[in-house]
Structure 1
Amino acid sequence: MFENLGAKMNVEWNDGDCMASTGLGESEVPMLYYFTGITHRPVTNAPNTECTWLIDESRRSSTHAPAGDWRLFWPGARPGDDNELLRVFVRTPASSSSADDDDE
């Protein structure tokens, strides 16, 4: 599971990025680091983090998207685990129309 996440993160992760976490269990923390090299930052309020990335562990029956400008990047679960779900979100702030304009 984390090996797949590591492969995806290697392509998308930028220098200076950080990953906040909510609900991440003790057994998942070393696996996250081993396969991705990412040290997470536990938070209680995802919208207030300065991190670009968020990893959330929750029960499948109570999953909800975090408030704010987050989009789902990767979902995963341990094989055979029908209860817990890990999801990684990436912050996608609304782009400014003036930044997209290229008037010359």
Structure 2
Amino acid sequence: MKDSYYEITYKELLNLRDNKEYILIDIRPRYEYEKGHIQGALSVPQYELINSYNRLNKKKTYIFICQRGRNSRDVAITLMKYGYNTINLYKGMEAVDEYEEESN
């Protein structure tokens, strides 16, 4: 079982995007996801994930995303304690916005 909490930046995530070992899960409400999300991220709102996390494969690594990185951090830490391989996107979608602003 993994016993340490791990975060990555959006720039680090961009380097992993094509890696099939990682599954991106956006835990924001669907209406927020539909306004904009990271390409390839699955929409599994936090309230749904709480009731269905046992369907996740413990052999996979999940990267959790929310708006500011706080809720996804809590989800990542909780699931890590249950033996899942989890990573949090540091600063969540705000990091994406910051990266895009810097790139323009």
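Laboratory data are not the source of any read-out in this text; all were calculated from the coordinates shown. As the structure is a computational prediction, the values presented were derived from the model and not from experiment. Cβ atoms are built from the backbone, for glycine too; each structure is taken alone.
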Given that P(r) over Cα pairs in 10 Å bins from 0, in percent, for residues 26-73 alone, derived from a single structure, equals 21, 53, 26, which label among 1, 2 identifies that structure?
1
Suppose you compute mean count of other Cβ atoms within 10 Å over residues 10-17 for every structure in 1, 2: which one lands on 9.8?
1
The value -6000 for helix-only ellipticity at 222 nm (-39500 (n - 2.57) for each DSSP H run of 4 or more, over all residues; to 500) was derived from one model only; which of 1, 2 is it?
1
Out of 1, 2, which one gives 35 for relative contact order in percent (Cα under 8 Å, 6 or more apart) as computed from the coordinates?
2
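Here semi-axes √(5λ) of the Cα gyration tensor in Å has been calculated and equals 21, 15, 12, so which of 1, 2 was it run on? Before the final figure, lay out each step's value.
On the way: 1: 27, 16, 13; 2: 21, 15, 12.
This figure was derived from 2.
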